[in-house]
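As structure tokens, here come the structures.
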Structure 1
Amino acid sequence: MIKAVFFDVGETLIDESRDWNEWADHLEVPRRVFHALLGAVIARGRHHRRVFDLVRPGVDFAALCREREATGSTYTVTAEDLYPDVVPCLKRLREAGVLVGIAGNQPVATERALRALGVPADIVASSASWGVDKPDARFFERIVAETNGIEPSRIAYVGDRLDNDVEPARRAGMVPVFLRRGPWAIIQSGSERFASPVHAIDSLSALPALLSGSLGT
């Protein structure tokens, strides 16, 4: 029986298209070109920030962020950025007595924004506040610690990336659930570098049924 479910953030709960489009506009690169470059970076297994180096070789990302902020544009999370299946799914899980957590590779500002939006979760955290990023095993150890005694085998981790979410969650003894949406999910699904996930869904709307069915909550 699954007693806790933790969710990744980017492309799992939040549609990051708006932010990528704003980056393309700031860098004065056509959006379709920028997204093509991002796809190429993902396909090569590189960190997504490599896309900025392709556009501006040798650029310092922190300096680039400050440059963008100076124009009045910065990374924010609004209610419109949440995928429409997020709130209904999390509500159903909590109503079923499942501990719901959110923990992804995000800045503290995103953690605060999710709380401010009232996203229904018992635990909201981020790599920035924990001081460790996925896929580091310590990130998943921290998830277990946050549940106050729930065995890893009773914790599901839902994410859109096989490299950062599914495989490290499996190694941590959790039940990984692969959410097939967003650029990472689409590209990694067709890669021979990764084994096929045991549990995969195309929408969070399908998660409660998966947990109550084959995973037996």
Structure 2
Amino acid sequence: MNEDKEVVLVSSGAVGVGLANMGLVQRPKQIPEQQALAAIGQSQLMTIYQQRFAMYSQKTSQILLTHDVLTYPESRENVLNTFNELLKWKVIPVVNENDTVAVDEMDHQTSFGDNDWLSAVVASGIDADLLIVLSDIDGLFDKNPKKYADANLISEVTEINEKITGAAGGTGSRFGTGGMATKIKAMDRMINEGRKAVLANGKRPSIIFEILNGKQIGTLFHKK
């Protein structure tokens, strides 16, 4: 925002923060328990973001979404108008799935399934120029770099084919629901819509600035 760029942050972590708050080490399997932890963690998560962004004189806002909100035309228009107003006011929207109500078992679909897909849906809705997805590895590799020392980084992808989906096999962390496969699904949407996306390692604090300054980092996804 200080560089005159409009930023929307899609963040998971509500359940993870709730786990830490309750002194738990393993994500529970029962949906009511997961939703209760999300309710505990979400407010604390936003407090963390408010404090951190305030250090840079930035204001934040919270937008909790479910799949059906962006499916029905009227509610979709309303939430996109909210995004536009917040960005106009130079307030950073912090987006998360509303985990306290979003479950696949409900009569109508409310869950995005993971925040990788949610980020792609939001990027599409607000007509974003670039989607940056941060992971715990340096990008998409031809095989799992945590298992194989000879794994090679794929610097550019213009099509999601069997080779790419095969390289993306894997599961997420104990705190989250996404893995590399869900990220590739999100990237496929970006490519099909003609948008650019970068998958990179989020552990280095300067990574976003470097990407925005045009440095070749991680894996770039784009249409030919």
Computing distance in nm of label points 7 Å out along Cα→Cβ at positions 139 and 155 for each of 1, 2, the value 1.3 comes from structure 1
Computing FRET efficiency 1/(1 + (r/R0)^6) of positions 131 and 187 (r between Cβ atoms, R0 = 25 Å, to 0.05) for each of 1, 2, which one ends up highest?
2
Ranking 1, 2 by distance in nm of label points 7 Å out along Cα→Cβ at positions 75 and 99, the structure that comes out highest:
1
Entry that produces 26 once relative contact order in percent (Cα under 8 Å, 6 or more apart) is calculated, selected from 1, 2
1
At a computed 138 (volume of the Cα convex hull per residue in Å³), which of 1, 2
2
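Values quoted throughout were computed directly from the atomic coordinates according to the rules given, and no laboratory measurement underlies them. All of these numbers come straight from a predicted model, not from anything done at the bench. Cβ atoms are built from the backbone, for glycine too; each structure is taken alone.
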